[in-house]
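Each in structure tokens, the structures are laid out below.
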Structure I
Amino acid sequence: MNPNLKTLHPYPFEKLAKLKQGIVPPQDRAHIALSIGEPAHPTPHFVQETLLAHSSGLGVYPTTKGVLELRLAITDWLSGRFQIPLAALNPDTQVLPVNGTREALFSFAQAVIDTTTATKPVVIMPNPFYQIYEGAALLAGAEPYFLNTTEETGYLPDFDAVPEAIWQRCQLVYICSPGNPSGAVMGQADHEKLLNLAEKYDFIIASDECYSELYDDEATPPVGLLQTAYQMGNQAFGRCVVFHSLSKRSNAPGLRSGFVAGDAAILQPYFQYRTYHGCAMPLPTQHASIKAWRDEAHVVENRRLYREKFAAFISILAEVCEVKKPAASFYVWLKTPIDDQEFAQKLFAHGNLTVLPGSFLSRGFNGINPGQGYVRVALVAPLDECIKSAYRIKNFLNTL
């Protein structure tokens with residue numbers, strides 16, 4: 001077996017199941033799960049209808065690059081959303097469909113990490129983080145380097161804190177904006193600093209932007225990495241690859257549809273890797289994805305529903321604790337007055353409500369574990385359940 005498999009940590013939800021094991025919650029209230037970021041708003045009907053209408057495509061092997069119509073829909077969306085001239089986006093060389101960003105974020109590291117270097121390669125990532133980043137680095141034979149994102153840093157990575165020796169070994173940087181779990185958003189200045197570092201030290205930036213369409217202020221959508229690169233004059237998007245998904249944007253996590261886009265010089269060998277990897281998107285999924293990328297009305301409504309839930313949830317909890325509305329995403333990164341694992345365990349026992357301990361999403365690094373003392377609350381349940389959850393948390397906090 002690959003010896004790097006032994007370095008993988010248990011997945012957060014495996015730890016959560018063990019944490020809850022043996023606890024019998026109150027049976028007079030239905031369980032509410034706010035631990036996993038699985039959208040529960042309705043998937044647009046036209047996505048389902050398009051899947052059925054193109055079911056004959058199941059009899060055809062799809063190509064790894066996908067149909068041109070899908071890649072055109074993606075470049076059109078990228079251009080409009082991130083203010084990039086359409087002529088700067090080549091659908092033949094700068095876009096690849098992927099079966100959800102999870103598989104792409106993982107496989108990307110396997111394709112781009114070079115382990116033949118004199119020193120062990122480094123992959124930099126935020127901490128807390130989406131655990132796929134760490135697993136991808138470890139299985140690619142690289143060393144993860146964690147950037148603690150704390151309240152003091154605005155829950156954003158502080159690139160100035162990285163030692164020179166680490167930058168010299170760095171081959172890949174994962175960023176996530178809007179962030180999981182905090183919802184913090186990187187600005188153009190943050191991107192510019194990282195792009196200048198990438199130019200100096202010759203590493204690739206993998207920007208996970210799967211929460212980019214779940215933002216609070218309609219007038220100020222989050223900036224994308226390709227958007228900043230283009231505005232800086234990096235019109236070929238050198239060293240930049242972005243990852244987008246329909247899971248959160250269109251409430252279609254089961255569709256397993258997203259894309260990667262950016263530097264053609266990186267995507268060409270990654271495309272070759274993917275042809276061997278066997279991860280072509282089924283044709284019905286491609287046609288449903290075209291419809292989804294070309295429609296914004298359902299996305300606007302999606303944001304409205306999340307704003308409604310945030311407003312109700314926060315207004316209830318604000319009476320008993322410090323709780324802040326994030327700039328984007330559907331998470332509340334909630335401080336706990338006791339140990340976060342104990343908090344999650346006792347909350348389940350008290351209120352039949354499941355949240356995710358922050359320490360399950362982070363690693364101890366440079367003397368601290370930035371996830372400790374927090375729980376991640378995913379406001380994915382219907383509005384009435386989010387309201388019930390807020391009251392259950394409020395009542396639990398009053399017992400402490």
Structure II
Amino acid sequence: MSLAQFFHYQNGQLHCEDVALATLAKQVGTPCYVYSKNAIRENFQSFRSAFERVDPLICYAVKANSNLSILRLLKEEGSGFDVVSGGELFRLMKIGADPNRVIFSGVGKTVDELKMALEMSVLSLNVESVEELETLISLSREMGVFPDISLRVNPDVESPTHPYISTGLREHKFGIDLDRIEHITALLKETQSVRLTGLGFHIGSQILDVQPFMDAFTILLKVAGELEAEGFKIEHLDLGGGIGIPYQDEDEPDLSVYADLLAEHQGDRRILFEPGRYIVGNTGVLVSTVLYRKAANEKTFLIVDGAMNDLIRPSLYQAYHEIRPLHQKSEDSMVVDVVGPVCETGDFFARDRRLPPLDPGDLLAVMNAGAYGFVAASNYNTRPRAPEVWVDRDHFEVIRERESLEDCIRGEG
């Protein structure tokens with residue numbers, strides 16, 4: 001998972017693969033997202049290799065980064081897909097994804113979204129409530145289809161992550177409480193409209209300790225055994241996503257221990273995963289230009305042209321992202337806040353960060369911005385969203401154009 005071979009300094013210039021980011025930025029403009037195509041490919045292969053013994057179906061979590069070019073690349077690598085909206089299903093239709101390698105998750109699927117998934121005949125609809133199951137049964141009868149479903153259970157397992165991206169406790173909106181399983185099975189026995197084929201969980205995101213996953217898997221095995229004792233055939237276990245990446249000198253998760261447990265207890269059930277951040281998180285950067293260096297009382301602000309509307313993670317989660325100058329500087333340093341031009345005090349990329357002295361016109365890269373970066377971008381302050389670019393060895397390609405001001409107001413009266 002090391003970025004060293006994909007983002008590195010060469011002759012004092014920060015490169016993505018073999019392209020100097022400053023050269024790229026001069027042609028494309030800033031702010032801009034830049035991804036390493038080969039880092040994405042290598043991360044997918046690394047994840048697949050880590051769990052090779054259990055031969056999983058890897059369903060990339062589209063919500064992490066949904067650019068069509070990236071989806072096509074992962075399709076070519078043999079990835080399936082996990083979606084959480086009709087819009088993400090639409091993207092998969094555009095790239096010709098195999099519906100039999102698509103799972104549809106999400107706690108609030110609309111009737112139209114469910115119909116769309118039923119028409120596509122996706123591999124599995126991950127049901128998250130009794131109420132959703134009742135709606136799905138009614139739709140299935142109306143449409144004359146017999147879909148496979150999986151129950152996403154809430155294992156009530158705490159995960160060491162930010163509370164906004166922890167999803168596996170009973171207090172969270174996700175999944176079916178274990179004490180509601182009996183109600184679900186009674187409903188399933190009454191109907192011939194859907195077929196229960198899987199169980200799953202998703203306990204959160206950016207988790208670096210595999211023990212919570214292992215605890216949740218143990219609970220899932222128990223539920224699977226109980227359901228099979230009642231006559232249901234559980235063909236697959238969906239272990240969700242959430243495996244994190246190091247943002248600030250953390251240790252990488254030990255996937256081999258997790259794989260050992262799965263191999264021991266998998267039986268004849270297929271294992272499914274929904275990785276997102278692990279595949280794309282460290283493969284992208286947000287490149288920005290310094291506009292001003294502002295001195296204020298005891299603070300120094302680097303005001304850059306990127307903002308919270310481009311990358312919201314620092315504002316929303318107080319997330320740490322390493323920041324690197326595109327041109328290596330002297331050994332001198334200064335403590336600064338790196339902030340954007342949006343009219344919010346929460347518009348920052350870093351606070352009290354020690355960086356080399358940077359002046360107006362200098363370029364910097366916000367690292368590890370490949371996941372939950374552009375996908376969460378907005379037009380707040382009527383700021384056009386940044387372009388997305390990927391690099392393949394010594395050349396680059398714009399895979400999403402920069403929006404114009406006309407794009408920002410399109411559809412308004």
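Laboratory data are not the source of any read-out in this text; all were calculated from the coordinates shown. Note that the structure is predicted; figures quoted are calculated from it, not measured. Cβ atoms are built from the backbone, for glycine too; each structure is taken alone.
Quick notes on this one:
- Answer label among I, II for the case where helix-only ellipticity at 222 nm (-39500 (n - 2.57) for each DSSP H run of 4 or more, over all residues; to 500), calculated from the coordinates, equals -12000: I
- Of the structures I, II, the one that 33, 26, 20 was derived from, the read-out being semi-axes √(5λ) of the Cα gyration tensor in Å: I
- Value 15.8, calculated as Kirkwood radius over Cα pairs in Å, for residues 122-257 alone, assigned to which of I, II: II
- Structure with the greatest value (metric relative contact order in percent (Cα under 8 Å, 6 or more apart), set I, II): I
- Which of I, II yields 7, 22, 31, 25, 12, 2, 0 [P(r) over Cα pairs in 10 Å bins from 0, in percent, for residues 10-201 alone, calculated]: I
- Which of I, II leads on FRET efficiency 1/(1 + (r/R0)^6) of positions 218 and 250 (r between Cβ atoms, R0 = 25 Å, to 0.05), largest value: I
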